[in-house]
Structure P
Amino acid sequence: MFHKALDMAVPGDVVVVDAGGDLTNAMMGELMAHHAAALGLAGIVINGAIRDLDEIRKLGLPVYAAGVTHRGPYKDGPGEINVPVSIDGMVVMPGDLVIGDEDGVLCVPRDQAEEILRTANAKQSAELEELAQIRARKSDRSWVDRVLSQKNCSFEP
């Protein structure tokens, strides 16, 4: 079914595979990654294992997996395409926005994407301002003592 999902995908898609977190056998390796890259996919997320990690990294295709194993994939497992999946409790619906970086992957429900983008941009602006304050050594750290005091935490200076 993973192979068929790749065949059905269009450029820019992210294919999300829930393999139940199984790290026994890889769900994909170098050949499937090259196929996905040639199709123009934006990335692959697998709640399971992959193999050929070095080659996949060289390819530059964003691939997120729960783990890596040397054991090859099997091609006779069950599967469904274009259905909701749960990746460690995060529900991903077909058509949702999937975002990933070195810290991990998250899913934004399609109907909330604009609101979440506005909120994320505001948070990013606030953090950039705080970073500028830190670099200028003007960061207000009084909140630390205030929070500790509210929690009845005593400490020696």
Structure Q
Amino acid sequence: MGRVRQDHRVTTSSQPTVLVLNGPNLNLLGTRKPEVYGSTTLDDVAALCRSAAAEHGWAVDLRQSNHEGELVDWLHEAGRTDGCPGVVLNAGAYTHTSVALHDAIEAIDVPVVEVHISNVHRREPFRHHSYLSPVAAGIVVGFGVAGYALAIRGLATR
């Protein structure tokens, strides 16, 4: 099935591979604001995603970056990858600020599901707006890290 490397990428065989992208500060899952984001780590999220993807015969490539341009590059890469069933994207704070991510999602012919661990609509007003939602295939909000598995299952129903 693959193994999680230090950078959280999962190496896989020739199975269709879901790309799971995580934006700024998500490398701190488990320690940053556990009252909001819980105590689950990004390694735990990788295992959860592998399990959900395996239900559909898929592998997972999970990546995290604190840099907007790297997330844009990875979305472009997904758009050039034959057989990619989709992208699960937790863009973190870039959700509320990034026209570049909006444009990258719009430019690729791969479904992207926007994920938020917390219910952003119950938080500060600046978190209520998403630049990504208008171009996302779907949105999962407020189910904790279980939202990643829900997003993968959602991609499977498309």
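Please treat every number below as a calculation from the coordinates, not as lab data. Bear in mind the structure is a predicted one, so any value in this text is a computation, not a measurement. Cβ atoms are built from the backbone, for glycine too; each structure is taken alone.
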Computed 1.4 for distance in nm of label points 7 Å out along Cα→Cβ at positions 29 and 101 - originating structure among P, Q: Q
Read-out relative contact order in percent (Cα under 8 Å, 6 or more apart), computed value 18, structure in P, Q: P
Among P, Q, structure where P(r) over Cα pairs in 5 Å bins from 0, in percent as derived comes to 2, 8, 14, 17, 15, 10, 8, 8, 7, 6, 4, 2, 0: P
Which of P, Q leads on mean count of other Cβ atoms within 10 Å over residues 85-92, largest value: Q
